[in-house]
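Visitor: The data blocks that follow each hold one structure.
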Structure 1
Amino acid sequence: MKGIGASPGIAIAQAFVLKHEEVVVDTSTVEDVQAQLDRLKVAVDKSREQLKVIQEKAVLELGEEEARIFSAHLMVLDDPEYVGQIEETIKSQKITADNGIKQITDQFVAIFESMDDEYMKERAADIKDVGGRLMRNALGLKEQDLSLIDEDTVVIAYDLTPSDTATMNKEKVLGFATDIGGRTSHTAIMARSLEIPAVLGLKSITQEVKDKDLVIVDGIEGVVIVNPDEKTQKEYLDKKAGYEAFIKELAELKDLPAKTVDGHEVELVGNIGTPKDIEGVLRNGGSGVGLYRTEFLYMDSDTMPDEEKQYKAYKEVLEGMGDHPVIIRTLDIGGDKNLPYLKLDEEMNPFLGLRAVRLCFVEKELFKTQLRAILRASAFGNAHIMFPMISNVEEVKQAKAILEECKEELRKENISFDENIKVGIMVEIPSAAVTADIIAPEVDFFSIGTNDLCQYTLAVDRMNETVSYLYQPLSPAILRLVKMVIDASHNAGGGKFTGMCGELAGDPHAALILLGLGLDEFSMSASSVPQIKKIIRSVNKKDAEIIAEKALKLSTEAEVKAMVDDELTKLDIKLI
C-alpha cells in the first residue's frame, strides 16, 4: 500500500490495530440541564487529571519540548471560550453534555482546519484530541492503553492523537501506519522526533490489516507491505541494514564543515521554534540558526509576552549557540493566525492582508517590545534580526527606523546590546525578489522563504488538494527569482549574503542547484542537515554551477527533477 513517507526508516513487526471505542452521542433533549452541566464538569476535571499524568510521563520519556503539547491541551480545557461555549450550548439547546462537547469541538476544529497556515491547521488535531477525551469521559468510555504493548509492534491506526503517541511504549513500537495524516501532522512530527519509521495517509490500512499480521513499514518510499513472503522479508531486512549504515555514515559528518570537494564552504543551519530546539540543531551538526520563529512565544501564551519573557527566550538560544549566528525573525502573525489577546478584524484574504511586519507597523508598541528584547539579548551572542513579509524598500526603511528608536532608548537606559547587529529581510513576496537589487543596500542579508514565495509567485494554495499540483518549488520561475536575489546580495558587496529558510533548503533534490546558484546559507529542520551536508561534501562547486545553469534553461519542474536525479546517479550520491 502506498502512502506518505512521513518519517524515514524500515520497521518489520507484528501489527497492533488501534481501535478507540466508538463514541455514540446522545442527541436527545433533556429536562435536567444542571445534571448535564455537572457531567461536563466531571468530564473536564477527569480529563485535566489524565492530561497532567500524560504530561509528566511525556516530560520523562520525550523531554520538555515534546511534552509542551499537553500544556496546550490543558490550556484548551481551561479556555473559557471553549468550555464556556459548551456550557451555553447545553443550556440553550437543553442537550446532553456529550452532544454539547461534540458540537463546539466540531465548530472549533472546522475554524482551525480552514486556516491557511499549516501550524494553525495542525492545532485542529489538538482540539479534536481534547474534545474526544472529554466526550469519552462524559460517556464513561475506556481507551486502549498503548503503554501495555510488550512486544515489537507496528501500530496501525486511523490516526494517532498526541495522547496516543505520548503514552505508547517507545521501546516496543517500531513503526506507525495510519489512514490519514501528512508530513506536517502531529503524528509525523512525533515519529521523526522519536526516529520511528512512519507511513501516513494510507486511506484504508485499518481495514486491510488485522492484529498479529506481519507488516513492513518503509518510511523512505512511503510503502507498507502486509504479510510479506520470505523473499520480500529478506529484501527489506537488507534494506533496513543499508539504511542504518547510511545513517551511521551521516552521523560521522557531524563535526565536519559543509565544504565542497574544491573547498567552497556554505552554512547549514536549523529552523527552530523554541529554545529547546537548538539541541537538535547542534546534535545534527548545524552551524547556527537560520530561522527562529518567534511567534511560538505568542501562540503558547494566553497573554502578550512581555519584554522580559522574550529577552530570556532569545538570550537562552543565543547563549546555547555560542558564536554561531542566530537569525531571529520578528513576529510573523496576522489574520490567519489569531491570538486571543490581540483583536484582529476578520479578513477576506488574510495571506494578503494585515500580517507580519505590516501588523507590527500598526501595533508599534508590540513591535518595539520585541525589538528591545532582541537587542538586549544580542549582547550574549551572534544575533541577526530578520523582518518578514517585506514587499518594498520603504518597508525596510520603516522597520529600521523603529529599530533605531529602540537602540536609542536602550542607549539612554545604559543597557548594552550589539551596536553592529545584522539586519535582513525574508524574501517571500515576488516584488521583494524582483527589486532585491534596490533593497540590498539597506540590509546585511536576505533569507528566501520559499514556502510563501512559491504560493505568491505561482498563485497556488499548497494546502488545497485540487490545485496543490501547481505548487512547484523547483519550477523555472522560482529558480530564476532565487538566482535574482542571490546575485543582488553578492553584487552589493560588503559581505552581504543570501540564505534560504523554506522547505526547499532541506530538499536533497534541490541542494545541487542551490549550491550552484551561489546560495550561502541553507536553513532547514535539524534532521535534514546531515544529508544535505553529505551532498555538498560530495561535489565540486563548479560541477554544481553547471547543473544550476542546466536547470535555469529547462521548461518545467518535471524536467528539472529528472535532470537532478540523473546528476545524482552520475555522482553516485544516495538519498534517504
Structure 2
Amino acid sequence: MRSTKYLVGAALLLSTPAIAQFNQAEPVPPAEADLIIEDARIYTPGGWASAMAIADGAIVAIGDAAAVAPHRAASTRVLDLDRKVVLPGLHDMHVHPMGAGLAESACEVPHGSTPAAILQIVAGCVERAEPGEWITGGGYQNDSYGDTPPNRAMLDSVAPNNPVMLRDISGHSAWANSAALKIAGIEAATADPANGIIERGADGQPTGVLRESAAMLVSMKIPEVPVEKAAAALGWSLDNMLSHGITAFDDAGVAEIAAQAYIRLADAGKLKQRVRGCLWGRDPALIDKHMLYARPNFSPSCVKIMLDGVPTDGHTAAMVDPYEPLDHAAHDSTARERGLLMIPQDELNTLVTDLDKRGFTVKFHAAGDAAVRAGLNAIEAARKANGPSGQYHNVGHNSFVQMSDIARARDLGASFEFSPYIWYPSPIIGDIRKAVGEVRMKRWIPVKDAIDAGALVVPGSDWSVVPSVNPWIAIETLVTRQVPGGGGEVLGAQERITLEQAIDIFTRQSAQQMNFGHATGTLEKGKLADLIVIDRNIFEVPITDVHKTNVLMTMIGGEVVYQAQ
C-alpha cells in the first residue's frame, strides 16, 4: 500500500500558498532600448507604424511613440527618420557573390554586345595580359551571331598565344579558342562528357563552343583562385549587396574555395548578412564535412543539384514539349529536341530522399518544365519516405512550369524560386523566344500562377549571371513586366503581380524558405531588427520609378552595416 506521506507531499505542492508563491514573481521591467527609431513610416504586417524600440538586436516594441516610451532610457540613442520609409531587410535566394566579385577583374562582355565589339574587348584583355596567361570572363550572346555561331577561329584571331574561355550570357555555354582546347585535350576524337556537348563542325572538329558539363573540361585546367583573392572578391560583393538592402541570401553554388572564403570573412567579423550556403551536389566530400565551415552567420545547410541547362540555342533545358527547330546544323540536334535531364528520376529520388533525411535543404537548378517536374517528383518521393521534414526544398529558375506541377507544390512543401532580370525584356529573351516559340512565352516565369496556387514563392537574382544584384529593378519589373522605367513590350503580361506581393516574396516568404521566419522577414515585436531605410515611399511613387530606389541605411540585428554617404 502506498505510503500516505506521498499523498501529503502532493497536497502541499498543490496548496494555495504554494501556487501563490509561483504567481508572485517580480514583474519584469521593460527592456531598455539601445535604439529608438521615431518619426518613421515603418511597414509592418498590421499596417504603418511610426516608432520602434530595439534592444540587443531585437525589436522590443513597435507602434507609436507611446508604445516605445517605456523602453526609453538615459543611454538610449534616438534616430529621427523624418518620415522616411522602413522596410524589412530584403532577401536574394539565388546569388553567386564570389563569382560576381571575381568578374570585376575578368574579361567581361556587356550584354547585347555585337560580335565585332566582343572581339575588340577580348583583344584588349589579351593586350593587358602576359603571354600564355588565361583570359576568362563572359557575357556574350549566342544568337547575336546569326547563322554563323561563335567558333574558336574568331577568338584565335585576337588571342593566338593566350588560352581563352568565355561563358555565354546564361553561364551554361562556353566559348574557347584553340589554345584552351589544346590544354584541355579536346579534339575530334574526344567524346562528349555526361550531361555535356562539344559542338562540332561539318568536319567533326570541335568548334570551340562547349555546352553544360563539357565546359568543365576546360575550366578545370584554369588555375584556381587563391583564397585571399576569393575572400576579397566575396567581401566586395557582400558590401555591394548591403548597399541595396540585401540582409540575407542563399549562395547558390558553394565549392571548397568559396567555403574557405566565407569562414575567412566570418572569423574576421566581416560577414554581416545571414547566409545559407548551397554546397555543390557533385562534391559529396564537401557535403560530408559541411559543419567544418559553419559559422553564426553562415549555414552550410543546403545542397545545389543541377537538373538541366537553359532554354537557349543550346536546347539544354529539359522540356515537356519539343523545342522549335534549330536554325543551323548543330551537333546531335535531334537528341536535344526536349533538352537534357541530367539525373535519371530514380537516382534523383534516392539522392533527395537521403539529403532530406540528413536535414539539408535542396536547391534545384530547373529551367525547363520537365526539370521542374523531376524536382517536384523527387521532393514527393522524399516526403513519402521521410514524412514532413521542415525543409522547404527549392525549385530554382522555373522559366517554364506546367500548371499541374504548380498546383501540387504547396502540398509538397516545395518552394518556387523565380529569377529577376529575365522576366522582363532583356538581351537573352530573343534567344529563348527563338528556342521555345511564342506560345510558351505567354507564361514565361509564372510568378502569379504560383502565388495564386498558394505556393511559397521567393526571388533569386542569379547574379553574376545577370549584370546587377539590385533588387529594386526586380521589384518594379515583377509588377510591370517591362524594362525598368516602363515602355515597350510587356513580357508574360498575365504573370504580373502587385507591389505588395513583390515585397512579400523578397521579405516574409524568403525568410520562411530559409526556415528563419520566426526571426526575420517582417518587422514585429520579438523579431530581429533586420531592416532598411529607403529614400522614397515606393507605395506612393509611380511604379516605374521604383527601380530608382536608393537604400539610405541597412541594419542587421540592430547593427548599422551600411549607411549611404
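Visitor: Here mean projected area of the Cα convex hull in nm² has been calculated and equals 33.0, so which of 1, 2 was it run on? Walk me through the numbers on the way to the answer.
Guide: Values: 1: 27.2; 2: 33.0.
The structure behind it is 2.
Visitor: Could you tell me which structure in 1, 2 was used to calculate mean count of other Cβ atoms within 10 Å over residues 70-77 as 18.2?
Guide: Among 1, 2, the structure yielding 18.2 for mean count of other Cβ atoms within 10 Å over residues 70-77 is 1.
Visitor: Comparing distance in nm of label points 7 Å out along Cα→Cβ at positions 30 and 350 across 1, 2, which is largest? If you can, show how the numbers build up before the last one.
Guide: Details: 1: 3.3; 2: 6.1.
Checked 1, 2; max of distance in nm of label points 7 Å out along Cα→Cβ at positions 30 and 350 sits with 2.
Visitor: Work out the source of -9000 here, i.e. which of 1, 2 gives that when helix-only ellipticity at 222 nm (-39500 (n - 2.57) for each DSSP H run of 4 or more, over all residues; to 500) is computed.
Guide: For helix-only ellipticity at 222 nm (-39500 (n - 2.57) for each DSSP H run of 4 or more, over all residues; to 500), the value -9000 is produced by structure 2.
Where a number appears in this text, it was derived from the coordinates with a stated rule and is not lab data. Quick caveat: nothing in here was measured; it's all calculated off a predicted structure. Cβ atoms are built from the backbone, for glycine too; each structure is taken alone.
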